[in-house]
1. Of the structures labelled 1, 2, one was used to calculate Cα extents along the principal axes in Å, for residues 100-243 alone, giving 44, 33, 28. Name it.
2. Suppose you compute mean count of other Cβ atoms within 10 Å over residues 20-27 for every structure in 1, 2: which one lands on 20.8?
3. To which of 1, 2 does the computed value 4.8 (distance in nm of label points 7 Å out along Cα→Cβ at positions 60 and 148) belong?
4. Tell me which of 1, 2 gives -12500 when you compute helix-only ellipticity at 222 nm (-39500 (n - 2.57) for each DSSP H run of 4 or more, over all residues; to 500).
5. Please compute relative contact order in percent (Cα under 8 Å, 6 or more apart) for structures 1, 2 and give me the label with the greatest value.
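Taken together, the values in this text are just the output of simple stated rules run on the coordinates, not laboratory data. Owing to the predicted nature of the structure, the values given are computational and were not obtained by experimental measurement. Cβ atoms are built from the backbone, for glycine too; each structure is taken alone.
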Structure 1
Amino acid sequence: MISICVVTLNYFSDKKTICLINSLIDLEGLGNNFQIDMVIVDNGSTDQYLLNYLRKEYQFKFTNNVFRPNLFLSIQYFFSENNLGFSAGCNMGYELLKSKKPDFLFFVNNDATLAKNCLLELINNHNKNKTKDRILSPYILKTNNKEPWFEGGVYNPILGYTSHVPYAFFKQKTNKYLSGCALFMPTEIFLELGGFNESYFFYGEDLDFSIRASKKGKLLDVCKSAVAYHEGGGSIGKKTREAYFYYVSGSLGVFLSHRPLIFWPLFVGRHLLKLFLLIILFRINKNSAAGYLEGIVDAFTKHANRK
């Protein structure tokens, strides 16, 4: 039977994580085609709502914070006193379950849920393709209105920005990336790439991972028959100082790391122009603008001094 390790992060969003768990329990093929070992890395939640829920719901089926809703799904809860961020949290999740020697890894946001066919379709899509060095994303719809949220991503290597694009456009491009919302891959690919780059705390880690994977000859694709739903906006406010800081630090940092020095003025110029437009047209406050500028400085601090 195929073994899959599912890694998700929880950050003061316990009820969303529970919805994800429930969608895993209902998956087609669970127990027949595959089994799941899930790990929840709790990035510093303080009220223990999620842990108490797991203890109550599966009170006769747990040992040392490892819970078993059924014979083919185990859930390990790991509490981190500090917020590890996305990259370090996902890497920690794998470390906690690597002894299981899973065939596949599936990194999924806790504010996402899976359609019943999702994992089975991802497995079938991978196995029927002659090229096994592939990283897949499901076809991700918005939870509220079921419109497409992600069916492919591309990045502009000159100006340094990313875009979600229709699948037909995505297939034609070489500069592809996949969203970190849901990433499915053979375990050996994750190990070959050395996991996620932990210098990216909250933004940019999926783009960095995609670029490194492409450089290694791995193919990136979206499985249109595997459906997931994404709520979004669950971890951090959209227009806060903190949000702008992590967005700019991560997104600019990727391009400083992967593109030649000659392009850096274009990357920074684009961000400065965007900040100017945000101030003039959207009237973001001084605190948010400061976060944006701090993100630029942080990107250079972490990523410009590369070898």
Structure 2
Amino acid sequence: MVIHKAMIEASREDAEMLALLFSEMLDPAPAVSIEEFGDSWLVELYFDGALPDAVALEAVGEAAGDANAFRSLEFEVLPDRNWVEITQRGLHPVQAGRFYVHGSHDRARACSRAYAIEIDAGQAFGTAHHGTTRGCLTMIDRLAKAGRYASVLDLGTGSGILAIAAVKSLTYKVLAADIDPLAVRVAAENVILNGVSGRVHTVCASRLDQPAIRERGPFPLIIANILAGPLIALAPGMRRAVADGGDIILSGLLDHQAQMVSASYIAHGFVKRGQLSIDGWSTLLLQYRG
């Protein structure tokens, strides 16, 4: 098996943003890690098999604010080793509210924790090392302390981490949806690994009005950790998918994008209930009041 590696040096804020963009926008998604490198940070990308084409890399560059940024990205061919596993060994457990997110290499340290979630780094976004995922987990934990929901939709589920967190704390059943079939498969595997397979249903869906989602709605709570642009586009559909008086958690937003996203939802009948920022990324809590 041929593994290709690429590295990008950036500021911490840009490294966090690029890690999210590469995970969300490339298909298949690479294994991604970031680490401190002197006065800056390194984003490391590991591609198993085919490399992304120039159009895909240009799209990432446009989302990052520089369409030409990755046209000359250089790839190195690595020896035949399990680089995903090697990368994840360096990922430490993360505490977010009462949730303790860890890889399989830290399973023994997590066995006594009621809110432990095991997620290995892989081909779907969501290990809790990114500020967007930690923000969602923290917001889920806050809501769990106030009550429970009859059902939850996790839109753009990625690794399934937020769906797993929801069934451990907020609800009995979750619909976990993603546009990427690979992410849906990874999420389903993680759901089984974490012992909640009877309570999380995974589906491949790209729109809120698709039958797989519409027939199970409206939802008392929707969680969407995506990106600012898609979240703004989803605002009208979100209004129809959420129950009256229902809540939504939105993330994948840089701090300066939060006001713009909030405004788009307020225009569709939502009221802002809360916001938190972690490492320059915002998570919003809004309620639909018609």
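1. Details: 1: 44, 36, 34; 2: 44, 33, 28.
Label of the originating structure: 2.
2. Working: 1: 17.8; 2: 20.8.
Working through the options, I get structure 2.
3. Values: 1: 4.8; 2: 4.2.
Structure of origin is 1.
4. On the way: 1: -12500; 2: -10000.
Label of the source structure: 1.
5. On the way: 1: 19; 2: 13.
If we compare relative contact order in percent (Cα under 8 Å, 6 or more apart) over 1, 2, the biggest value is for 1.
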